[in-house]
Structure 1
Amino acid sequence: MSNLTNAVTVVTGASSGIGAATAKRLAASGAKVVLAARNEDKLRALVSEITEAGGTATYRVTDVTDRADAKALAAFSVETYGPVDVLVNNAGLMLFSA
């Protein structure tokens with residue numbers, strides 16, 4: 001049994017890349033995963049992928065640069081699964097240059 005079984009985890013920046021891969025791995029290890037990012041379509045698709053593979057996941061569209069939104073993510077996580085055990089603070093910003 002994994003030590004992550006039923007651990008409540010929150011992954012920011014979960015809509016792609018490292019965040020999505022981390023969320024999948026946590027769910028595969030038995031964690032309950034709350035996905036957070038700004039792209040709802042990608043979050044919804046990732047929740048479907050995780051749950052179809054037998055994992056437990058939900059999402060909340062979140063802009064972590066907004067303090068109220070970040071607090072709402074924490075409250076949503078606690079209300080949904082209970083106290084948070086793991087936070088993967090992966091949200092980032094891609095700078096584009098001309």
Structure 2
Amino acid sequence: MKFNPGIDIETIVNPLGFKYGVDIFGPTVENRHLNDIRKSLLDPNCEGPEIVYAIAMDVGKKEHLELLKNMHLLFGVVTYAAGKLGKEPVRSQAHIHKIYHL
């Protein structure tokens with residue numbers, strides 16, 4: 001069974017990232033490397049995939065672009081490498097999103 005995200009974005013493995021459909025907007029994919037997230041891991045000296053995950057923030061359907069801007073919304077997509085980071089599952093770097101009050 002293939003996962004249907006409801007948006008025409010396809011994950012690619014080599015290089016890790018995404019392929020946007022013709023009706024989709026989005027930025028260049030950013031890769032997070034193991035060395036980028038070592039400080040947030042239980043074992044900062046662990047082994048794991050060189051590219052841990054790929055991320056693209058502010059993606060969506062072109063038909064929704066103005067609505068998303070007007071509502072101050074953005075969506076992101078992430079795909080993770082297979083494997084482990086030492087004894088931990090592959091995951092994104094720990095971080096906090098700021099709450100904005102309008």
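Any read-out appearing in this document is the output of simple, stated calculations on the displayed coordinates, not a laboratory observation. In this text, all values refer to a predicted model and were calculated from it rather than measured experimentally. Cβ atoms are built from the backbone, for glycine too; each structure is taken alone.
Given a computed value of -13000 for helix-only ellipticity at 222 nm (-39500 (n - 2.57) for each DSSP H run of 4 or more, over all residues; to 500), which structure among 1, 2 does it belong to? Label of the source structure: 1. Hey, distance in nm of label points 7 Å out along Cα→Cβ at positions 46 and 62 derived from one of 1, 2 reads 4.2; which structure? Attributed to the structure labelled 2.
Here the criterion is percent of Cα pairs over 12 Å apart, for residues 22-77 alone, and among 1, 2 the highest value is seen for 2. In this comparison of 1, 2, the computed figure -0.28, -0.73, -0.81, -0.90 for log10 I(q)/I(0) by the Debye sum over Cα atoms at q = 0.11, 0.18, 0.19, 0.20 Å⁻¹ is attributed to 1. Between structures 1, 2, the calculation of FRET efficiency 1/(1 + (r/R0)^6) of positions 38 and 54 (r between Cβ atoms, R0 = 25 Å, to 0.05) yields its largest number for 2. Looking at structures 1, 2, which one was mean count of other Cβ atoms within 10 Å over residues 30-37 calculated from, given that it came out as 14.8? This figure was derived from 2. Using distance in nm of label points 7 Å out along Cα→Cβ at positions 6 and 86, single out the structure from 1, 2 with the greatest value. Top value of distance in nm of label points 7 Å out along Cα→Cβ at positions 6 and 86, among 1, 2, belongs to structure 2. In this comparison of 1, 2, the computed figure 33 for relative contact order in percent (Cα under 8 Å, 6 or more apart) is attributed to 1.
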